[in-house]
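Readers should treat all values here as calculations from the given coordinates under stated rules, not as data from a laboratory. Nothing here was measured: the structure is a model prediction, and the numbers come from that model. Cβ atoms are built from the backbone, for glycine too; each structure is taken alone.
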Structure 1
Amino acid sequence: MNYQRFAMLPELLALQRPLSDPPEHDEMLFIIVHQVHELWFKATLYELDRARTLLIDGDEARAAATLKRVLSIVKVLVAQLDILETMTPVEFQSFRDRLETASGFQSAQFRELEFALGIKRSSLLGAFPDPDEQRRLGRRLNEPSLWDAFLRFLAGRGYAVPEHALARDVTEPVRPDPEIQGMLVEAYRVDPGLVNLCERLVDLDEGFQEWRYRHLKMTERTIGNKPGTGESAGVAYLATTLKAAFPDLWEMRSAL
């Protein structure tokens, strides 16, 4: 065993294959940044699954530590957009036609990430004809999200989580619930440990929204208001995605 074999470097470093002919310099950067994004998406899903299990098991400390790790990954994802922004609109246009119908909208792992956080839309499954991607997304759609695990954690701690929230249809997106907000307001006043966990969830939610916003501005900076690749609506679509994953943790603050 050596470093190259352990990390499978020959296979990994053979995956960056620009399509432009003659080669356009910036296409290599574009490919690498997106491939690294997918690797970090994989790591994020791996850690979110652990965080969800820890919450269901009532392990507050390790759940909070895992959420901190996920936030660190999200910050790396945000920083990677700085690298893409070194590419001018003209440099992107030099190879954009090679993308044809390819689009980040088609990232199954990103949709898995949304589903894991509770941002669920069953209509998205139709955009992924690959059977393996369909299976993975279907599993994420039908299993409890991180927020559902958090509600079970609260119930296990003796908090009066409304029955309708515990029994909700987990294939639906998380929506604000005044009863949960009222419960959280009281918990914030008496339970410092729970406050720490809640704030880690807010950190993650804010970090994810920051990545979305930076991605939107990077897209606007690169292509303006033109349609995105794969015939997506580009910036106009991205603007509709700037929503909180855990709305109750944001709305309850007005009552504190």
Structure 2
Amino acid sequence: MHLQDKVCIITGGAAGIGKATAEKFAAEGAKVVICDVNEEAGTALAERLGNDTSFWKVNVVNRQEVQAWIDEVAKKYGRIDVLINNAGITRDSQFVKFKEGEVVGQMSEDAFDAVIAVNLKGVFNCTQAVVPYMIKQGGGAIVSASSVVGLYGNFGQTNYAATKFAVIGMTKTWARELGKYQIRVNAVAPGFILTEMVQKMPENVLAGMASNTPLKRLGKPEEIANVYAWLASDEASYIHGAVISVDGGIVLGT
């Protein structure tokens, strides 16, 4: 029960790694606050996890919506101990696709903007809304989702890689700025994780992902949730400004 009675916010908490994180935090005794755009899934999860879990439908891109939500959470619980910036999307395509001397495709501006908005601005919005409450109460923990893609890039993911590199930059900057307030700021860089979305990929693609990982398997959402929970707990009280890869060793091959 390393998170006993801590008020913990998890963005993108209705499915995948976010869902596993909500389950882990609830098991560790936290008061879990989930936000997501998927109201049906988020509400069902909160009901299943019990009275100490609540759900809000929030679009992290919308600054006013985020601020109103955080203000409500602070009013309801009296404090905010942990923020897990987990919400994220992908819109993959090749930056420029060239064939037989002609441009035959490229990443659209809409695809670029959508990923930047959720994966980067969303982290900025949620963190900036939470930090004043953490400063006033004397500390807290912020953990943001980067990716191994944010460490070495990936084919077809210009937009996604840009956001995950940027999350690392923001994490290290905020660590310098917020440490004096006893707010710990860290990031986690997952590798290939077998979420519901990934499970829908063709078997040969999944096999290829596993074969490129030194441990020869994909990660489980619970394995990321475990690291989130540790970084959020007092057991990680001197971990600050770190980026922890949870990737089965795939970053070793870069």
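Summary table
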read-out: Winner on distance in nm of label points 7 Å out along Cα→Cβ at positions 63 and 127 once structures 1, 2 are ranked, highest first; value: 1
read-out: For distance in nm of label points 7 Å out along Cα→Cβ at positions 175 and 239 computed as 2.5, the structure of 1, 2 it came from; value: 1
read-out: Cα extents along the principal axes in Å, for residues 103-206 alone derived as 49, 27, 20 - corresponding label from 1, 2; value: 1
read-out: Structure with the greatest value (metric FRET efficiency 1/(1 + (r/R0)^6) of positions 111 and 215 (r between Cβ atoms, R0 = 30 Å, to 0.05), set 1, 2); value: 1
read-out: Source structure (of 1, 2) for helix-only ellipticity at 222 nm (-39500 (n - 2.57) for each DSSP H run of 4 or more, over all residues; to 500), computed value -13500; value: 2
read-out: Origin of the derived value 23 (relative contact order in percent (Cα under 8 Å, 6 or more apart); candidates 1, 2); value: 1
read-out: For 1.48 (Cα Rg over 2.2 N^0.38 Å, for residues 87-134 alone, calculated) the corresponding structure among 1, 2; value: 1
read-out: Given 4.6 for distance in nm of label points 7 Å out along Cα→Cβ at positions 79 and 95, calculated: source structure among 1, 2; value: 2
read-out: Identity of the structure behind 62, 38, 36 (criterion: Cα extents along the principal axes in Å, calculated), options 1, 2; value: 2
read-out: Structures 1, 2, by distance in nm of label points 7 Å out along Cα→Cβ at positions 143 and 167: label with the highest value; value: 1
